[in-house]
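> Following are the structures in question.
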Structure I
Amino acid sequence: MREKLARFMMGRYGNDYLNNVLIWSSLILLVLNIFINNSILSLIAYVLWGYSIFRMFSRKIYLRSNENIWFMAKTKKIRHHISAIRKGMNDKMHRYFVCPGCGQIVRVPKGRGKIEITCPSCHRHFDRKS
């Protein structure tokens with residue numbers, strides 16, 4: 001059975017970051033729809049789910065890849081901020097900030113008060129409270 005699925009998926013696009021966002025968004029909307037019971041909300045959830053399945057089984061790999069690249073470029077800042085928050089949750093000795101100039105994640109020690117941070121890649125200075 002596994003070989004049949006692998007043969008079926010040959011030449012098809014498969015899964016990527018945009019598909020994961022579409023699937024999770026549709027699941028969140030469906031769960032939210034349980035409490036709100038709105039037909040428009042469920043329609044949006046099913047359209048997102050259907051589009052993610054369409055993208056997964058598409059044979060136009062170049063177009064689906066370009067869609068994912070465009071999405072990744074548009075969500076770069078949000079993903080960097082989420083990454084900094086995740087790193088900060090796991091590290092109790094440091095705080096993580098995102099450089100407003102280039103988006104680089106900068107690690108500084110906790111408990112130093114208000115400090116001036118210099119980005120190692122673009123050398124921009126910004127003040128934050130550690």
Structure II
Amino acid sequence: MANITQEIKEVIEKTRGWAFATSTKEGMPNVVPIHFTKIVSDDEIMFVDIFMKKTVENIKQNPNVALSVWDWDIKPRKGYQFKGHARIETSGNLFEEGIRILKAEKPELDPKGVVIVKVKSIYITSPGPDAGKEVI
């Protein structure tokens with residue numbers, strides 16, 4: 001299990017978007033942009049599902065996922081990749097929190113659920129000699 005450090009949280013809080021990768025059980029990849037997120041613990045990140053049809057289908061077949069986040073507005077530029085397992089929730093406290101997050105910015109949209117990623121490993125994607133190194 002990897003812990004989301006304060007430095008990583010700062011990048012997450014400043015980002016304007018993520019890339020979220022899933023794949024079918026046969027390994028066919030799918031990547032989507034996502035925006036409505038929240039760190040729910042030191043090793044879990046939540047995303048609000050609004051239009052993630054293929055993503056949700058893939059998670060049901062294969063819960064292994066990868067996420068990429070970056071902040072290009074700071075110098076030096078910083079980015080991280082997260083790998084872990086995803087689950088989908090369509091009721092409960094986290095789903096209610098997802099509704100609040102979405103409605104605060106886009107009240108006309110209705111979420112279908114939330115995706116919770118249990119982070120297993122984190123890698124540096126910042127430009128430079130540490131790119132690709134695992135955060136320990």
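No lab work stands behind these numbers, since they all come straight from the coordinates. Just so it is clear, the model here is predicted, and its values are computed rather than measured. Cβ atoms are built from the backbone, for glycine too; each structure is taken alone.
> If FRET efficiency 1/(1 + (r/R0)^6) of positions 22 and 102 (r between Cβ atoms, R0 = 30 Å, to 0.05) comes out at 0.90 when worked out from the coordinates, which of I, II was used?
Structure of origin is II.
> For which of I, II does helix-only ellipticity at 222 nm (-39500 (n - 2.57) for each DSSP H run of 4 or more, over all residues; to 500), calculated from the coordinates, equal -7000?
II
> Upon calculation of mean count of other Cβ atoms within 10 Å over residues 78-85 from the atomic coordinates, which of the structures I, II produces 13.2?
I
> From which structure (I, II) was mean count of other Cβ atoms within 10 Å over residues 30-37 calculated, if the value obtained is 16.0?
II
> Can you spot which of I, II the value 27 was calculated from, given it is relative contact order in percent (Cα under 8 Å, 6 or more apart)?
The structure behind it is II.
> Work out Cα Rg over 2.2 N^0.38 Å for each of structures I, II, then name the structure with the largest result.
I
> Taking mean count of other Cβ atoms within 10 Å over residues 38-45 as the criterion, which structure among I, II has the greatest value?
II
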